[in-house]
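Given below, in the form of structure tokens, are the structures.
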Structure I
Amino acid sequence: MDLKKTYTEKKGYERVVTARNSPLVYAECDMLKLDAGETYTVDESGKEFVLVVLYGKCEVFGNNFCFAEVGCRETVFDGAAESVYIGKDTPFTVRATSTVKIAVCKAPAEKQYAPYQIKQSGVVKKIFGKGSFVREVAFTFPETGNANHLYIGEFWVEDGKWGSYPPHKHDVDDLPREGALDEIYYYEFDKPQGFGFQAVYTEEKDINEVYKVENGDFVVIPKGYHPFTVAPGYKNYCLWIMAGKERGLLSSSEECHKWVVTK
């Protein structure tokens with residue numbers, strides 16, 4: 001089972017993780033890159049969208065809504081991203097005010113919610129883990145905002161440390177202990193040669209994969225544990241896109257590794 005996809009940065013709109021090319025039920029991700037002054041319109045029925053501005057600035061508008069300035073980063077290492085939520089059956093246009101790259105996260109939608117923007121100042125950031133698995137996490141599009149299925153954030157890991165550790169999973173509906181959510185990871189690194197390793201495995205070993213990931217790579221996580229590590233000397237950025245019937249950090253850690261938290 002090949003769970004890795006690769007996006008080569010270029011102008012225009014590209015479908016990367018879709019309902020047709022991945023085993024995920026809810027989560028999809030397209031990528032959009034525009035130069036200043038260029039526009040792109042999306043009109044896709046039955047889906048909700050979260051536009052995560054990876055770098056650059058843009059305007060997002062449609063019928064009866066306009067967000068005139070979205071985006072505040074030059075790179076993905078300049079703090080948390082700004083984002084815009086677009087509800088079901090709502091066409092929208094992106095106009096670049098500088099060169100801009102956007103992760104267009106999407107999921108099927110049943111209920112209609114009005115579009116809204118989340119500024120960087122409104123994003124909650126936390127430190128997770130300790131020692132060799134410490135990392136910074138941003139809750140870019142939290143479960144507190146109106147949406148059907150999407151729940152999105154970012155994390156940064158550096159210099160040989162681990163993220164998503166202890167290994168955790170979220171593939172069973174067993175609330176409040178765990179919820180079933182698809183997940184997509186998208187990676188960038190602070191140097192062009194930077195890399196890391198992403199594992200995805202289940203207790204039953206029906207999935208048991210490890211991928212070397214570099215700039216522009218995606219890994220889709222339909223189920224199972226999914227720890228990540230970055231190579232020593234490099235800093236990693238990861239956008240995580242979760243989607244399911246319930247939204248939030250509804251995960252359970254692999255039992256045999258829980259001891260590392262309390263040692």
Structure II
Amino acid sequence: MPALLGAQALAVHFGGLRAVNEVSFDVAAGELLGLIGPNGAGKTTCLKAISGQGPLHGGQVTFEGRRIGTLPVHRRVMLGIGITHQIVRPLESLTVLDNVAFAWGHRHRASLLAAALHVQRDEARAAARAVLGRLGIAEFAERAAGEVPLGVRKRLEVARALAGEPRLLLLDEPLAGLNSAEASRLADLIRGLADGGLAVLLIEHNLGEVMRMCDRLVVLDAGRKIADGEPRALMSDPAVVRAYLGEEGDDARAG
């Protein structure tokens with residue numbers, strides 16, 4: 001399959017630290033790619049460079065063949081890139097439905113004010129209800145987003161990204177904090193999105209679910225790509241085994 005997202009020789013540095021060092025990979029339409037590695041490997045830093053939420057000091061990011069490395073986040077979203085965050089921060093005073101309707105409006109209207117004005121429009125609310133149904137949280141539509149359980153908030157974060165009708169979804173630790181049953185259900189849902197044709201790039205530390213859900217893995221260690229391939233094959237790769245057995249520190253160091 002042709003690449004939808006291309007990352008070519010990505011480089012990010014903080015002072016003398018090369019947090020991401022000449023990392024290259026691509027993601028095809030309908031592919032679920034896991035970006036994994038030990039703590040401090042540069043995963044989140046890499047994802048932020050792709051999404052526009054963090055710096056990119058070298059290399060290129062392309063989407064459908066177009067260079068997007070200098071575009072602001074909202075322009076990337078409008079092109080068809082959905083972004084979620086590791087720490088879920090919905091608009092807590094709004095209902096779950098209105099959170100998704102707002103995200104839909106932001107995708108179709110350039111400004112936040114214009115998006116807010118469209119929250120109560122029939123078109124925005126119908127689109128939001130459809131997304132909530134797809135995520136299995138329609139029953140929480142009229143609840144305040146700040147009052148729903150973590151598992152629902154995690155799905156709401158994905159719903160807000162899907163409201164923008166993306167072709168590529170970037171997920172940063174979507175299963176973090178969930179119990180095993182919730183994690184498995186959300187992993188199945190994400191797998192279903194990819195099976196439906198959506199390209200998905202995710203960071204995730206739950207290796208059991210990563211192995212089950214991903215088509216391919218890219219493994220980072222100390223800012224460099226050390227492996228790229230089918231999940232089960234990579235788990236027996238000596239370089240990957242060494243990276244995980246030697247894991248120390250935390251992601252605050254580099255990503």
Open item on the list: Using mean count of other Cβ atoms within 10 Å over residues 22-29 for the comparison, can you identify which of I, II gives the largest number?
Closed with: I
Task: relative contact order in percent (Cα under 8 Å, 6 or more apart) - structure with the largest value, from I, II - done: II
- [ ] Using distance in nm of label points 7 Å out along Cα→Cβ at positions 14 and 46, single out the structure from I, II with the greatest value.
- [x] I
TODO: Consider the structures I, II: one of them gives 0 for helix-only ellipticity at 222 nm (-39500 (n - 2.57) for each DSSP H run of 4 or more, over all residues; to 500) as calculated from the coordinates. Say which.
DONE: I
- [ ] Please state which of the structures I, II yields 0.75 when FRET efficiency 1/(1 + (r/R0)^6) of positions 6 and 150 (r between Cβ atoms, R0 = 41 Å, to 0.05) is computed from it.
- [x] II
Open item on the list: To test your reading of the models, identify which of I, II gives 1.1 for distance in nm of label points 7 Å out along Cα→Cβ at positions 134 and 174 when calculated.
Closed with: II
- [ ] Could you figure out which one of I, II the value 3.5 for distance in nm of label points 7 Å out along Cα→Cβ at positions 62 and 94 was computed from?
- [x] II
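Each reported figure results from applying straightforward, stated rules to the coordinates on display, with no laboratory input. Quick caveat: nothing in here was measured; it's all calculated off a predicted structure. Cβ atoms are built from the backbone, for glycine too; each structure is taken alone.
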